[in-house]
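Below are structures written as structure tokens.
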Structure I
Amino acid sequence: MRNKVQLITYVDRLGGGGLAELNALLSHEFAGVFGAVHLLPFYAPIDGADAGFDPIDHTQVDERLGNWDDVASLAAHTPVMADVIVNHMSSDSPQFKDFCEKGSASAYCGLFLTMETVFPNGATESDLLAIYRPRPGLPFTATTLASGEKRMLWTTFTAKQIDIDVEGVAGRAYLQSILKTLAANGVSMVRLDAVGYAIKKAGGSCFMMPETFEFIDEFAAEARAMGLEVLVEVHSYYQRQIEIAKRVDWVYDFALPPLVLHAILFRRATTLARWIAIRPTNAITVLDTHDGIGIIDVGADATDRDGNPGLVPPAELDALVEMIHSNSRGQSREATGAAASNLDLYQVNCTYYDALGCDDNAYLMARALQLFLPGVPQIYYTGLLAGKNDMALLEKTGVGRDINRHYYDRQEIASALQSPVVKALRSLIELRNSHFAFGGVFSCDALDEHRLCLRWRDHSTSESVELHTDFVERTWRIETTDRSGRLVSTGLGTSDFARTFATRAAA
């Protein structure tokens, strides 16, 4: 994976077109800005019950976006990451329809996980209470087959997303066919979506168990054998992210988004500094994604009855959520939890720009922190354009996450690119992509409980780049030095930083 900033986007929501139009955007308006692009699900269909994360056919590109040739054309000049939705598939898929029609006679009978498969002798109350689910209720949906037979299917997320028996022959063959299709069409990186829920075990939590880790090891090995790098997507207790990172190519740093907000909004660096000291370095760093801002990632262990403490104490975590709601003028409250159809008990649905009260300086400070940490940064398309909450889309769909899934047309993109905050963010990205020191050695100095200095030094040239942050004053500056250690440039704030970096780049 290139050590450059990546874009994460829906194909149809950035520019209003398909793969060819997105390819054109990356070749023109965003030429040279991104080292790779993560295409959120572009499979048939993109507009199911969960915005593409409930594919009917995982091996077919939605024809409204293009075809596999278009994917390969994009991948020819920009490395492409794609999702493998490991845990489930759509109830509208031909495989599930065949199962519903033919029952045990269906060739796909073993593809779908039933309650009976996991609990052949029945489940006790303690068995059911042990199951961890990110939404209210139990993860089962009763289904009546064409024969009149009733089956209790495992549905971790929604009734439209039927869990796959990933340990069965049919399930493994299905997942392997997806990997082969992606590898054959130029995709070089895969994200394992919802993989933390893939393994079920009677009496267990059915989330990130030892057996889950074993499955991830095996499946990641299969992907790597096909030339695919593997990113694991799991929202969970922070210690598990550290564990996962030891076993895969890449893991998300999902603790970073709430911790950066915590540092800026509480005007205190100590918790963020603690995480920087222990976080995995083979991380994809994010502040925002197509999901909400994760709370579970910095809270106490939700699957442990002993309640292992989180990075942020419960009272401060509650206060942080309230600060986000306040900064967004109550909009995030309308999109989070029971207020919207996506019952995201572990996330706050809000754009990151709105979570910081649309404060340009605070927003760029947050982005600078993201870009300076070890790992490969990914920037979500709405975050790239300093997007605000889309209340009209939320009202239209009732889906909480849609508040941060705006559809941008070309005119909106052109307008956003002229704003000072977006220009400054682009300058930050260019600095992160171009400065030699980011390939060197990283260090972080906590000057006191309010100030951090993040430093990169290239030992071969002695060049360095430093980010100085003061969370009490909410100020930040970047300093770069040449081979003699002489200060070359310094940038502070928004338009000032963009102007300073532009002058340095021109020189």
Structure II
Amino acid sequence: MQNRDAEPLLRMEHIVKRYGDLVANDDVSLKLYKGEILAVIGENGAGKTTLMKVLYGMEQANGGCIYLHGGPVAIRDSAQAIAHGIGMVQQHFMLFDPFTVAENVVYGKEPKAGLYFDLKKATATVGELSQKYELPLDPNAKILGMPVGLRQRVEILKVLYQNADIIIFDEPTAVLTPQEVHELLKTMKKLAAAGKSIIIITHKLNEVMEVADRAMVMRTGKLIADVEIKDTTIEELSFMMVGRHLAETDIPAVEPGEDVLRIENLVLNGGGGAPALDRLSLHVRAGEIVGIAGVSGNGQSELAQCIFGLAKPDGGSIKIRGREVGGCNVRAVRAAGAAMIPEDRYIWGSASQATVTETGIMGHYIQPAFSHRGVLKSKKIQQFAQELIDRFAVKTDGIEAKTGSLSGGNSQKLIAAREIMHKSPLLLACEPTRGVDVGAMEFIHEQLVKKRAAGDGVLLISSELSEVIKLSDRIYVMYRGRVNGEFTRGHVKEEELGLLMARGKA
């Protein structure tokens, strides 16, 4: 536990960061003590990630100072941050699959025997580091095929190998099973007990309450509160983050109708190994939300791509409202009655150089309301884009702003708004709240429940297990391309679900 009478290990004082007219950090100050776990929380666009980028040298502040061990420092890039003992575990892992654990950990700072890479020393060093910090890993194991939780351990070892005293975790539990989350939080506590100082950026307030000593709440670029965890609650933190009390999403019981989606014996061959989808069968009825739970990489992405015409299955049947769409293109799948919030907003959901208007109209432009004989109705399209912004509270400079200028959470809200507004009988919601704050998450959940209430079907594919359990009438567990279990609302055991996700059996 940190000693509050001591000098803080790190101080960031009066940090200002501007992007044109936008003030992302507005006179923000932060302090971090040795052995402390500090949570930095706030809505999307609150400025928390920008503040961490300034600390890690990825962005340069327009004003303010950084002090380490009581003295001022200039951090111009991540290499300087690392030299000052600041490391960052990225949300998206940066590992080389063909390399071993040891090779990944020492990459960029390899031990040498003369002019050559000393693999024996690297393996021994990584093994010792693994034992010292109780992060069990085989230094000789290849990254390829390694579970997500173990990959994250490799990322943590990389930072420790660089002798970091301050470790920043960016949304570290986004793709972990409940068991892996539990192990990671234990690891953070062990690192703090060993004298490391931890900063965690997260929107999962239950994890903040479990692991953090202190929380720093940001809103619209400003520091709103700096509170001891022992003196606060989840409800108080939520209120400080969004400036209002969040309502519980009410999900009344309904009687589902006929199938809007039926998949039977779906097969998608992998790249020479096991099939990505292995005789998978499931169905979604009108008026129900069906959740897919599974560790990332067990066929969820391929399932969504096959349904929506982005991948051609090698066998089986996909029917939307009784119409076979297996192997059809995206336009035909949309015409059959489907819309999709894609799992990756940048690869599948938008174009960074497109305007907010152009991103908002994607998939809608062929409708008679927006085009006539191939000529787009610009005024109607602009009105529609403005409606998306207003109804879903998308923070942007305007409908002509570039989509790439939006924060990740606001990009996600724009894409979710666009797809929900299709009013389709079937919605594939793939990671619909990835990277969004609690206020936006509440709103998106409400929209999914409204769609269910309107008699439409929702297939929810999410790595957020709490989200799947909260919203779903039925849950399928996917493991190695197959359905490995099914649960119904009110009969879900989270630990059993986690075991089915991780090992294929409870």
Completion exercise
From the coordinates of one of I, II, FRET efficiency 1/(1 + (r/R0)^6) of positions 12 and 396 (r between Cβ atoms, R0 = 25 Å, to 0.05) came out at 0.35; that one is structure II
Practice task
Out of I, II, choose the structure whose coordinates give mean count of other Cβ atoms within 10 Å over residues 92-99 equal to 12.4 when calculated.
Solution key: II
Practice task
Tell me which of I, II gives 164 when you compute volume of the Cα convex hull per residue in Å³.
Solution key: II
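Read-outs throughout are calculated quantities, based only on the coordinates presented, and are distinct from any laboratory measurement. Bear in mind the structure is a predicted one, so any value in this text is a computation, not a measurement. Cβ atoms are built from the backbone, for glycine too; each structure is taken alone.
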